[in-house]
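Pasting the structures in now, so scroll down.
Values quoted throughout were computed directly from the atomic coordinates according to the rules given, and no laboratory measurement underlies them. What you see is a predicted model; the values in this text were computed from it and never measured. Cβ atoms are built from the backbone, for glycine too; each structure is taken alone.
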Structure I
Amino acid sequence: MLAVVVALVMVTSSASAEWKEKVLYSFQGLPNDGSYPAGGVVFDHAGNLYGATTDGGANNCPGIAQCGTVFQLQAPAQKGGAWTENLLYVFKGVNSNDGNTPVGGVIFDQAGNLYGTTAYGGTGKCVLFGGRVGCGTVYEMTPPKQKGAAWTEIVLHSFQSGKDGYFPWGDLTFDSKGNLYGATQYGGGYGSCNAPYYQYCGTVFKLSPPKTKGGKWKEHVLYAFKSGKDGANPNGGLVFDGEGALYGTTVYGGSTNCKTDGGVGCGTAFELAPDKRGASWTENQLHNFADYQKDGAGPNGGLAFDAKGGLYGTTSGGGGTENGVIFELAKSGGQWVETVLRTFLDGRDSMAGLIFDSLGNLYGTTSGGGFDGVGTVFKLKEPAVDREEKWGLSLLHTFTGPPDGDLPASRLVFDNAGDLYGSTQNGGTGQGCRQGCGVLFELKP
């Protein structure tokens, strides 16, 4: 069942609605810096930002892979000063069984360690274009005991494909017991998605910490997608409800009648519910994006819960303008019902998840569109009276390309003052990349 509330978006916002943007850092690329920031950024308790880049860091990365980096952006000592980048780690690539090519951000545990994924590398024997590239890894970064010393990286799991995952995508998620959860775009042993380059249709996995210090983390595949009526190619950035169930989206699958340029099916939203012991998980399909024009296609940014248990997300395509939609999933009569809140008219190709502020307003990005066609940051204001009112959309910033950012494709984050922070994959002043090597930016109201 599909309820359509609004099919138009304001083309532009008034100048007074725009927030003030500042580029905090422009990545420079090879030979000494990272390029193309992957995923969003996270804060530590001191106000520093952390993240990963897909490329850069080393000139000698073997084969077709892009090594990539993990970085810290140190907050200025005085207000208004310059932020300083520190490279915490440069990935070594498949020849060393290390990971390479991060395509997601990093998250902190309570002890201050960082965790993330790399799309390639590790001990897996996955092959692409005739060369072994590895099947991807989950890694941990441990801070030094002495200030100024090097961080330590350790590979917690190397994916193997087959029934295991391949090509982990997006951010990881912790549960209350310290287990890590994530998704791989391929692997799992079922279906044929993007063959012959990649095998199978993706997994959701759990990685449990060792019971004794120094032991090995244990991986368990919770679910392997099958494509067809089932989903295909799941996204990371999974979210938990209060009862321990996981929620997420798949980019493809769900309906063989809905086709996009990238694959069969326009995507799904799903729930994975554990049994009482947590030994087995059952997939429930919450919504099948089956109507390209009305429903949207390609939900590839994960989901976000509101205070009432509703789920919100975006699609990168589909809708009346084919630029994608912003949608809500809410329970009604025991079933989940989708409502399209907005169809993108100016912005397009929303690639990242949404976030809420304390008032219930939504914030997100589009990787294209805007005045210069290279992306926007938007705000969707919750109706003041009832759900039948229109959600009001305003553009907080439209990117202009180098030296500004270009192609925002990651989730935003608030600081304690209510300012927004994020990254763009291109743009900035870096000369080592054709369209700039990406930026980290700040938006103030």
Structure II
Amino acid sequence: MKLSIEEIIGATGAKIGQKGDAGFVTSVSTDTRTLKKGDLFIAIKGPHFDGHKFVREAIEKGARGIVRNPKLENQNITEKIWDIQVDDTVRALGDIANAWRKKVPAIIVAVTGSNGKSTTKEMIAQGVSATRKVVKTEGNFNNLIGLPLQVLRISEEDSVAVLEMGMNEEGEIRRLTKIAEPNIGIITNVNPAHLEKLHNVENVARAKGELFEEIRKDGIVVVNMEDPKVVKLSEKFEGKKITFGMQNGCDVQFGRLISEGIDETSLTFYVRGREYSMSLPVPGVHNVMNALAAIAVGVALKVTILTMVPGLERFSPMKMRMERVQLLNGVQVVNDSYNANPSSMFAALRTIGSAKKAGRFIAVFGDMLELGDAAKEKHFELGKNAANFKVSKLYVAGEFAGEVVKGAVSGGIKESDIVCKEKADDLKQRIFDEIKTGDVVLVKGSRGMGMEVIAEYLKNEIGV
């Protein structure tokens, strides 16, 4: 980035408590641990930290200026640096990012949805990067703090930026869209998630739909025709649309697939009537849909399909997202512990349950969080689905583990084939003692459950 102090003050409507040297800001920091000399330090107050407590440290490390709320930090700054005062530092960060976004020529692709947004984002970047200089959201920097920081990473040489947008309440996607001003927007799907604050899937749809409402009128929306809620959200957008799905008439249309166990999927698809094939190195119908979504974005970017296919064939899943680990004892672990909601749990069960396996299907589940009043019902359904997809042994941990057990027993899994504990850590040894050559072990739960400890324990004890 490269913004003058005057541009930053204009974008944020800030008051100046102290003037520093004139010139440009080329880097922003919200964390003094990684702050470099010359950075603009923005003091962010979050639920677990307050950057205002580190203003003095930022000054001592050579910050060029401080953006702060003087009501939270009102010390007298005497050093010759910029003291930029605002009422809301998170909003100021977004305003600064938007000021930079207006100066960069990159085409911005915004990706949101209940499931698959991170994988779709990665697939888009992988498919497009052969011919375009691409920057993408790193890690989970997809919220009101993370997304602006990603926007500020876009250089004037980048031609495409693929940005992930997350949310857990209404208004967030609207604000993120106004910050990033994307040229292309995609909602991968709308499913029950974040119900603790949003209460029902209709509210989830409305919150996700803010992307289509706020995207620039000369932009393009990419529409999943298999999701009625996404289709309905797209109807209000009067600009250009590119569709993908399994129905006739989609711009990018599913043809057929052959599942090769849990290692790869042979996929045939059509782009505006022309047939293409590829070997997708990840399993599952949901990943086929993610790939079709990525291809549809490629169409919007006018990237040739023959360019995108080799990139997608080299795709490797992100850490803890259907990450496959082959243990030395012949057991395969599928570590999908990054996050979970009812629809992603169903997709993971379907993928492993329908794949060719030499041994048993063992499932290890933690709670799905943020489901509010629907939590008991959804965990009971999870147990029933585990039975429907022929789980041989079920290990569960968490507050709602008992509901999973009830559902599993009602579906036909014997209680003797279920282990229920309070914490994931308590399951490790039992699973280690149980697994044998040919088994496939699916590990999944919400981020707060820390289910990855199971996969790490098995890797460390057995080897890969």
Structure III
Amino acid sequence: MTASAPTSGSNGLSRRLGRGAAIAIVVGSVIGSGVFLKPGQIAQDGGDFGISILAWILGGGISLIGGLCMCELALMMPQSGGHYVYIRDAYGRGPAFLAGWNDTIMSQPAANAALAVAGTNALYQLLGQGKSAPPGIVLLMALAVIGLLSMTNILGVVWGGLVQSITTVIKAGFLILCACLPLYFATIGSDVVSFANYSTVNPAAVGESFIDKLALVMVSVMWAYAGWHFIAPVAEEVKDPEKNITTAIVGGIGILMVIYVAFNVALHSMLPMDRVANAGSSAPQEALYSLFLPSGENYAQLARNCVSAVIVISTFSAINSGLLVIPRITYAMARDGVFFAAFSRTHRRYRTPVLAIALQGIMALLMVAGSFVLTQVVEQYTSKQDMFHLLSDLSVFTSVFFLMLATSAVIYLRYRQPERERPYRVPWFPLLPILFLAFSVWFISMVTIQSPQDSAIGIAIVLLALPVYFLFKTSRKSSPANAQSTPQD
């Protein structure tokens, strides 16, 4: 088959993502800024190595359980839209619209904005200008990067997937290398690595009880695992979905869990807990710097710069993933008639949802500007004084709720539609879905209690969807073209 005649899914999207690209989307979507920038925050909140590693393992386990649930739903409904489609089929258009709105207007734009801030700061540090770039520089860099990556994804899913595959190899390879370095230095008898660091604590940890500390730490960890479900929204564009979607989700999350735990074990062997906390978002840079410092200042600085360079690549790769995946949800909403019809159109040549991709980029830029206003101008309305942490925490808080709703659809549809064909079934049903739901309820409750201001901001933006939905609902009912049978409202 020639490049000009790609295999197509329904409604004009090309089915051209193979197994390798599918795994790269899962791994590359997740490895963004969290594993690099959150260890310092985790040390500040939890202050204990045991809590830190427990949280990384728990986050991976929860993501894997959620991934198994998504496998069942994605293979039942291999359509663009992911959990928007699953929630729609289970609970109707209203809850599905809230989920799609959150992805389009809130959760992913906030994530892309956080990644742009993180990447710009890493680039600023790489150039020797300091740890944090001025807000004006952040806005300009965000405009340039998000604009460039938006154009790349408009050119086609193959180009977006190619960028994702290349950058995923770079950042995953770097994390594996960092995880192995302490073992090498320990083998040659160097004293720059100390396993006694695992017993150190940060006495200034924010959390009071074990549960408080774990809840605070889990916000950071779940940000680092965010995106584990990203293959589902592009299921319509995956070749041989019955084989490749399951492999991508289960294999990808398994790879991530091993890499994350190994990287954090290595990081804490290089620095004691209080130094990790004090280093903040620069903890990996400081760890590599201290590891190579006995070899000379030049080597130490080179190691620090390598970390910053990989963070730049990693964050921009994760933005690319968001621009590749989430517009398919906006596209599905428009195709259902609950969003502007123009967003259901694909490019005549590239077969990509052009306007949906452009909207995602614009919203990310607005989030960068909005976070600056909240943290710098009216800071009394948020508990976060840092643009990156505000944006990333908002993204995690709102996305977990709708992932919980989508996972509950596995149970609901099993009982309401038992005869439906299911190429894949979640093992140990209904235990695994219930575990995911129980964790999500606990997580949302703890975050709401501990960060009520930030939670209120996220909830308010999501609730703005209600009048918009009823506007589209009224418009759809009054249009003769939409009088056909559709999922329930």
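Of structures I, II, III, which gives -10000 when helix-only ellipticity at 222 nm (-39500 (n - 2.57) for each DSSP H run of 4 or more, over all residues; to 500) is computed from the coordinates?
II
For which of I, II, III does distance in nm of label points 7 Å out along Cα→Cβ at positions 98 and 418, calculated from the coordinates, equal 4.3? It would help to have the intermediate numbers written out before the result.
Values: I: 4.3; II: 5.0; III: 2.9.
The value was obtained from structure I.
Given a value of 19.5, 52 for Rg and Dmax of the Cα atoms in Å, for residues 138-201 alone, point me to the structure among I, II, III it was derived from.
Derived from the structure labelled III.
Give the label, chosen from I, II, III, of the structure having the highest value of relative contact order in percent (Cα under 8 Å, 6 or more apart).
III
Which structure, out of I, II, III, was Cα extents along the principal axes in Å calculated from, if the result is 71, 53, 40?
II
Of the structures labelled I, II, III, one was used to calculate mean count of other Cβ atoms within 10 Å over residues 106-113, giving 14.4. Name it.
Derived from I, not from the others.
Ranked by mean count of other Cβ atoms within 10 Å over residues 226-233, which of I, II, III sits at the highest value?
By mean count of other Cβ atoms within 10 Å over residues 226-233, the leading structure of I, II, III is III.
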